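Below are structures written as structure tokens.
Please treat every number below as a calculation from the coordinates, not as lab data. Predicted, not measured: the structure shown is a model, and the values here were computed from it. Cβ atoms are built from the backbone, for glycine too; each structure is taken alone.
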Structure 1
Amino acid sequence: MNALVDWLNGIIWSPALIYLCLGAGLFYSIMTRFVQVRLFGEMVRLMFSNVKSADGISSFQAFVVALANRVGVGNIAGVAAAIGFGGPSAVFWMWVVAFLGASTAYAESTLSQVYKERDPLTGQYRGGPAYYFEKGLGQKWFAVLFAIAAIISCGVFLPGVQANGVVSAITHITGEGNPMNFAGMEVGSLRVGIMAIIVIGLGIIIIGGIKRIAAFAELVVPFMAVGYILLALLVMIMNLDKVPQVFSLIMSDIFNPMAGFGAAIGWGVKRGVYSNEAGQGTGPHHSGAAEVDHPAQQGLVQAFSVYVDTLLVCSATAFMILTMGTYNIQGGLPEGQFLVQNIDATVEIGTPAFTQMALEATFGPFGTYFIAIAVVFFAFTTMMAYYHIAEINVVYLSRFIGKDAQRLGLWLAKIVILFMAGYGALNSAGAIWAWGDVGVGMTAWLNIIGILIMFFMGSRATIRLLNDYEHQRKLGVDKITFDPSKFGIKNATFWEERLKNQAHK
């Protein structure tokens, strides 16, 4: 199975996908006139909008749910993997993919708002690539293909990465426990116990659906993200003399890294897309659940979440690791051999260990415990967001079968994601990260190609809606409005029904 996953990764994460991610971000940056810079202040203002309804969540809740999806083990263990396999210069390419990807996040999230629907069974808003590919692209088969890929990605491949990060962070402190045979795997007793707690806790939360997920994320994510960033700043302040050296490490080898040309670019983009999800097609699912007056508003909020994820949280991790020198660089060498070795060779790349060791060197045991706690909260909220994505795509597919299929599909999604979280918790980090890369890659391919085709074949709605929103803001209208017919947009059923209801009042 691991050989099959490695083979799939070699195909999916070829240089073509690396340049597709960067190219799409550059394209949308140019077309939006670098919206990620021009409207930065507007992004912040919209983020704190608290408008919500019985059927939709607020922009801030959609922001934190999306941020919960983005800020996870990838921000801690994923950054360590990028450095460990691609060298410090991989961090630069994570910044590049975040800066450019913010415009891609705007485009995909705006489309999700345009073509969202109200779930007839629950009344909740549903949106995402499957919906905008069917309604906007007019290709139902492509929408179904994406929905299936998203369920497999978020329900099967990705939950294990988060669960594995939690177990690795905690067992770094406690040890693995006594060896035992569990479900045919030789693992430590403490690892099994932590796995059970993860599965039970996750099960309790996801049964409550998006409202409970949003409420939990709204409470936890901002607190942990701010605390994590502040701790990283403290590390830098305490080691100011090393900061110039860290920047030099990141910038000195960006085009010709020590691991061979393309390694830093490849690992930086791969881990950047995994972390901030720009173009991956997962973020739009949360955007579609938001209550807004204009689709562009949620697009701007989600663009800002990419900044928070990579330019703040991922950078915090990178600076802590590089400042304290708690990393090895394996590059393309066989396991156990390193281009650069600063710490013990037995420390596994792709776990939170690099970061824990960095904070332990600065703050003693407190640092190790803090990272373990941060990983627990980041991973839990990310796994909840994964379930929400799987749920939306199950609901989409069940429209073709019936309500009974929807109920059955949702329960199956819950069972599968809990099982895969448990499986990932017990497996090795390297194998589980390979699974996660397959999940990220296959949805990224479908989503980026799809939204680019929509742009060139359609009415360039994302750009026209941005211009319309900016125009209304400049006019100072009392209430921002959106009428899809004004832009020749068809099948925007939610907005069409909203306009009819407002006309009858």
Structure 2
Amino acid sequence: MTSPQTAGRAAEPTSWAPLAVVLIGGFIAFLDFFITNVAIPSIQSDLDAGAPETQLVMVGYGAALCVGLITGGRMGDIFGPRRMFVIGLAFFTAASAACGFAPSIWFLIVARVIQGLSSAMLTPQVLAVVSHVYTGEARGRAFSAYGLMLGLSGLCGQLIGGMLIALDVAGLDWRTVFLINIPIGLVILALTPRIVPHIRTGTGAKLDLPGAALAIVSFAAVMLPLLEGREQGWPLWAWLSLIAAVPLFVLFITHQRRLAARDAAPLIDPGLFRERGFTVGVSAYFVYFMSMGSFFLLFAIYMQEGRGWDPLPSGLLFTTMSAGFFGSSFLARKLAARIGNQVIALGAGLVAVGYGMVGLIVAHIGTAGTAGWVAPGLLVAGFGMGLVAAPLPAAALAGIDPKHASSASGVLSTAMEGGAALGVSLVGVVFFGALGDSPALDNYPKAFYLSIAVIVAFPVIVTLLVQALPKPASAVAGEGQGQGQGQGEEASAVEQPVRKTDRQYASER
């Protein structure tokens, strides 16, 4: 008979094909959050749009993605991650076609919102498939691949977008950044049913529709002011929305606890947050992306508006950071085997050092010096990112029951998107405040290095939060039992907490 620990898990895979399929699907969804940055000027010119409308092209996708992630994750737990991956990718591909052929700016904005909601159905299923399909050493490698995919989608977004626009295939200009998703999406849609195994979640639950509605409204009340408030000078509606978010979240949490107390099926099982590793990991993920989101945006503004660089050369400079990230990603697992979760603290510390180096160089070169001098700082920061990208989500999800894998992944992805939005809003106050209403060219370096002083604090906080993560189970076993245990007792840091949590959930139910 199937044990409780493996009831919702597919058989051990014979290849890495399932991982490759879901990672490519996840890559194009995450990439679309970043790639559109470089297309904004062309969109504004071609569709005769104003700055507020083109801003909504970005905000519409980001807000829809963030508010839908938790619901999308829960739908994966109920209906199966493979099924929701296919549905989400199908809508995402169709929405990409609508974006690419958009005849007007408002058509594009609506299509971007649909694209964001589709991505919210799709992206939580990537980690869910990893959690269900892979075990032990294979799961560790799969998490590393996921971290590599996530990091490269952010680091390469501006470069890929700049290249597509520069190539101007068939005179399509900015439209290619959306149309490129169509052939990729169709291929992955065809391969998924053949390669990714059907995963039986076995929850038998119904979707908590009132909880989903409360979650969407609550997150929208936070995300829309964070994404749009600064651009509009923090109008009254933005502050009222943030204030209203507090009772909305209280109502949502109360509703989830009541359902759990009745042994019903809440959108987010409160039991997830009884796992210290999950709570601390999600918090660290949130703070980490506060730094990453704000640095990427402000560095791009400094290079393109402060120094007058085109998107493609500016994107090429990011390849230095990508090289550091790519190199350290292969070292992260080996270092984690030696120093455990401290590899995350080491990586976050290097990110802080790298950002600090870039800030000091910018303060020195201003708008006239050689921009290549920032490359060493970008390399160090990228190297640090590679040490964080895979171990941090792995540590956060290590103790989660596989039947809640999609929900947990949705919460983690929400922390990522929400952290990036909050970081941009907070650091943006410093940056745009230093620029002034009519920014002179010489103000850009000052605004940038003043912002860096705030940005470096975020990865430092991550290094402190990591100290509260539980020790990996293999490390605890090694301390208590010594060496020479049998292979069955040498479970990875991912597997042992899963067994423990399954028993906890069984006793709770």
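Between structures 1, 2, the greatest calculated value of relative contact order in percent (Cα under 8 Å, 6 or more apart) is seen in 1. If you line up 1, 2 by FRET efficiency 1/(1 + (r/R0)^6) of positions 350 and 398 (r between Cβ atoms, R0 = 35 Å, to 0.05), the top spot, with the largest value, goes to 2. Computing helix-only ellipticity at 222 nm (-39500 (n - 2.57) for each DSSP H run of 4 or more, over all residues; to 500) across structures 1, 2 gives -22000 for structure 1. Structures 1, 2 were shown, and mean count of other Cβ atoms within 10 Å over residues 414-421 at 25.0 was computed from 2.
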